[in-house]
1. Where is relative contact order in percent (Cα under 8 Å, 6 or more apart) largest, in which of P, Q?
2. Kindly point out which one of P, Q the value 6.4 was derived from, the read-out being mean projected area of the Cα convex hull in nm², for residues 198-245 alone.
3. Quick check: 27.1 is what I get for mean count of other Cβ atoms within 10 Å over residues 94-101, calculated from one of P, Q. Which structure matches?
4. Which one of P, Q has helix-only ellipticity at 222 nm (-39500 (n - 2.57) for each DSSP H run of 4 or more, over all residues; to 500), as calculated from the coordinates, equal to -27500?
5. Any idea which of P, Q comes out highest on Kirkwood radius over Cα pairs in Å, for residues 302-341 alone?
6. Taking FRET efficiency 1/(1 + (r/R0)^6) of positions 70 and 390 (r between Cβ atoms, R0 = 41 Å, to 0.05) from the coordinates of each of P, Q, which one would give 0.95?
7. Using FRET efficiency 1/(1 + (r/R0)^6) of positions 6 and 150 (r between Cβ atoms, R0 = 30 Å, to 0.05) as the calculated read-out, with 1.00 as its value, let me know the right label among P, Q.
Structure P
Amino acid sequence: MLATQLAALVDGTPAGTAETLDLVDGFDACLVTGFGRLGDDGAAALTALAAGVAVTPLGDRASEAAAKLAAGSIADEHLTTLAGARAALLGAVHDALLDRADTAVGRPRSEWVAADADAPDAPRNLLEGCRSWLRELAVTGWRGVDHDLVSSSGQVLEAMLMPSVVTQPRLRRLAVLVDGLAAELRASAPIATMDELPVRRWADLWARAMLLCQPGTWPAGAAETVSGRLLVLGVDVHEHATAVQVQVHGLLELAGETTPRLVRTTVAAAKVDTIVGPAIWRLFDGYPALLAALTDGRALTVTDLTLLSSGDLLWADDRAQAGDPADPFVTARIHLAGAVAPAVPPLDRHPVRLAEPVLVEGYAVDDGVLVLDGHRLALDLDRLPTLGPLTPELVTGSTACLGLLRWDDGQWSLQPLAIQATVKRKPVPMHVGDWASGPTDPKVAKAVKAAGDTVAVLRERASRLLRK
């Protein structure tokens with residue numbers, strides 16, 4: 001990213017962004033106090049939210065839902081309609097911000113193409129059970145949540161996480177989402193005593209879960225079978241106490257196409273809260289080709305993998321083979337600027353889900369802010385995972401950063417995936433995935449060894465229980 005591109009990105013925000021987010025904030029405040037105690041301010045906030053989508057197909061239904069909820073009639077369909085209206089408003093903000101980012105870096109983007117056939121619907125009893133718990137949360141409000149209300153999610157979660165059920169992608173996504181929300185609420189309860197609440201985050205999780213647990217199916221992206229060369233740019237890690245997801249961003253070169261495509265491939269694993277830091281990589285030892293590419297900095301030759309129109313490459317490790325060395329910084333300098341970005345699925349249109357790979361070089365860092373020719377971009381150092389070598393101190397001393405462009409709390413920021421610093425007049429790169437095959441820092445490796453192999457111990461105990 002050049003200084004002129006950075007200036008075009010951070011110079012103001014799209015028109016209407018602040019006003020739209022104010023409507024969302026009004027709805028989110030209703031979830032704090034609970035729809036069972038709306039009051040005049042809450043009713044006005046719901047009416048304003050409905051007015052924000054008045055000219056859309058949701059307009060009439062949103063207006064009716066706001067009126068019903070204000071009158072004290074709380075039904076699933078009304079909550080779902082307003083959750084949809086909230087998602088639509090955030091989707092509009094997302095589209096405006098993404099267009100600004102694409103324009104700033106000159107990135108072309110594909111159009112969304114839906115699949116011809118929908119996936120099978122999920123069991124309705126499980127969806128109804130999940131909706132019932134979400135409705136109770138909405139009626140009670142975050143301030144009224146206690147341990148009993150959080151625990152009432154256990155039965156439906158247990159059913160959704162059964163091996164025979166969780167194989168369904170839709171239910172797996174919903175189960176992990178609800179499990180994560182329940183875990184956060186459980187850790188915070190009783191919430192009435194908290195000084196500050198993560199209002200936007202909890203409302204995001206609630207609204208998305210409410211939409212996911214509706215009957216019917218969401219339109220899936222079109223899929224194609226692809227073979228070619230995957231050049232890794234970096235790895236992002238999403239983690240909570242019971243699950244972890246490793247998302248690899250890269251460029252896919254296909255035969256017959258002159259322009260590479262921006263893609264991401266994701267692998268996930270269940271975990272317990274005692275598995276932290278570099279030990280997390282042990283959960284992914286079933287993906288040796290992918291981990292070797294992260295550790296050794298090599299390209300991957302992939303054969304007959306499924307690529308969705310969302311840019312998600314469905315990973316199968318046995319169809320990948322490590323190839324020649326491929327430095328992510330060299331890859332980014334040569335290919336990233338002209339790569340074609342994927343379309344964004346309808347349900348994923350949310351500002352917080354913006355994660356656009358960019359390369360920034362020749363900057364200075366001032367108090368956690370990247371400065372390039374007088375233009376400033378915040379560094380999102382809180383997202384640095386503990387399973388890799390990157391630390392805030394290393395990022396602060398860097399001169400080049402390969403990262404994900406994000407937008408949150410009213411501003412753009414850069415989440416580092418890899419940095420390059422000058423040590424003894426030589427560029428030294430460092431990547432989040434450098435420890436995918438084990439820590440290379442002697443001190444960290446010694447500490448990990450001293451702590452023991454938590455994953456191996458838990459696997460052995462689980463095996464012993466199964467044998468019984």
Structure Q
Amino acid sequence: MTALDFFIVNVALPDVQRDLHAGTAAVQWVVAGFGLALAAGLITSGRIGDVAGRRRVFAIGLALFTAASVACGVAPSAGTLIAARLAQGVAAALTGPQVLAILGTAWTGRARARAFSAYGLTMGLGAVFGQLIGGLLIRADLFGLDWRACFLINLPVGLVTLPLVGRALPESRAPRRPRLDPLGVALCTGALVALVLPLIQGRAQGWPAWTWACLAGSAVLFAVFGAYQHRLSRRDGDPLVDTALLRDRPLALGLLTQLLFWCGQASFFLVLALYLQQGRGLDALRSGLVFVTIGGGYLLTSTTAHLIAARLGRRTLPAGMLLMAAGLALTGLAAHDAGTSGSVWWLGPGMFVDGVGMGVVIAPMTSAVMERVAPRLVGTASGVVATVQQVGNALGVALIGIVFYDALGTGRPDAYPHAFGLAIAALTGLEALLAVAYAVMAAGRERTPAE
């Protein structure tokens with residue numbers, strides 16, 4: 001539900017703007033509000049799960065997400081929709097860390113690998129097929145709901161899954177129940193808001209002075225937060241983020257890899273959707289059908305990612321990242337050859353290879369980080385991992401968006417293929433760099449878990 005809602009709303013925006021008579025700024029906040037609330041709340045929600053019980057917090061988040069989705073679906077105005085999207089983001093932040101923490105504590109060994117493989121499959125399906133599902137819902141116009149069906153579809157899902165939470169999920173908490181650390185919560189939340197907000201809004205507004213002030217302020221707040229957390233750790237207190245996590249060098253490098261990987265994923269889906277819909281004139285449904293080629297490759301490997309990882313070992317992630325780099329390179333070449341009039345289906349082979357690589361990477365990459373975490377830190381680590389993913393999404397969209405939109409502004413007749421090709425070249429280089437870096441990191445990786 002949460003992964004799907006992050007992507008499905010992009011398809012609905014034109015209809016939302018027309019139906020609610022919303023301005024450009026309001027439409028931006030329909031997207032930005034969700035991402036901002038989600039990123040800002042993840043680390044704190046991981047601690048809340050440690051204290052109050054992960055199953056309980058997951059159930060609360062699921063109920064709130066379902067209710068917020070209904071509020072989005074019946075919103076009579078843009079302001080109401082934005083408020084409901086903020087509530088959705090808070091709810092998604094409550095559930096996200098609990099999912100990773102429950103998977104990390106309920107199973108061990110091969111069973112845990114299978115669980116993380118299923119997690120990766122689910123998250124990837126939400127991302128890859130979000131646009132197609134949104135296009136189908138809008139085209140079907142169920143009960144005359146138009147774009148509202150993209151949100152109201154969560155109601156039956158929530159009603160079915162909520163009663164199963166108590167029966168299907170085990171309850172777990174941190175072995176020694178920590179305090180919430182309110183000052184740490186305030187510093188961390190403030191730092192994340194100051195970082196993510198300008199990344200989401202900056203490019204569209206031309207990077208005004210407030211965006212740079214926010215980014216500078218976030219650096220200061222993160223420095224103060226880190227010093228305060230280190231001080232609490234030395235005094236045997238209850239820091240929101242135990243600095244033991246970052247003292248484990250392979251785990252810290254794994255988090256950096258997560259950041260860079262998700263920089264590439266969110267930005268690729270953005271520029272691909274813009275190229276297909278604005279550059280090639282496809283509607284949301286036809287554009288979503290093109291995304292199926294990525295989904296086919298993803299399904300092929302993500303369902304057996306744990307078996308692939310067992311066979312390839314430390315070579316799994318570099319191999320998957322090289323496949324993604326090759327797929328992106330093929331996609332960029334096909335877009336260049338197709339120009340503005342050739343068939344978009346020539347992009348299919350490269351996108352399929354990219355999807356194959358995605359399926360190999362996503363679940364093992366998360367498992368590689370979480371398997372190093374001691375039980376007492378699993379809630380905190382889950383929040384940190386989920387936060388890194390969201391910050392990576394925002395950072396990638398901001399940076400690759402600069403490359404893409406600057407190229408569009410050149411006025412060339414082939415502006416969209418040219419801009420798409422430049423963005424793809426940058427993403428190809430990022431994936432190749434990640435493959436090399438992770439191969440080096442895996443070669444020197446220690447086996448002892450972080451304590």
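Any read-out appearing in this document is the output of simple, stated calculations on the displayed coordinates, not a laboratory observation. Quick caveat: nothing in here was measured; it's all calculated off a predicted structure. Cβ atoms are built from the backbone, for glycine too; each structure is taken alone.
1. Details: P: 15; Q: 22.
Checked P, Q; max of relative contact order in percent (Cα under 8 Å, 6 or more apart) sits with Q.
2. P
3. On the way: P: 18.1; Q: 27.1.
It was calculated from structure Q.
4. Traced to structure Q.
5. Max of Kirkwood radius over Cα pairs in Å, for residues 302-341 alone: P.
6. Values: P: 0.25; Q: 0.95.
This value belongs to structure Q.
7. Q
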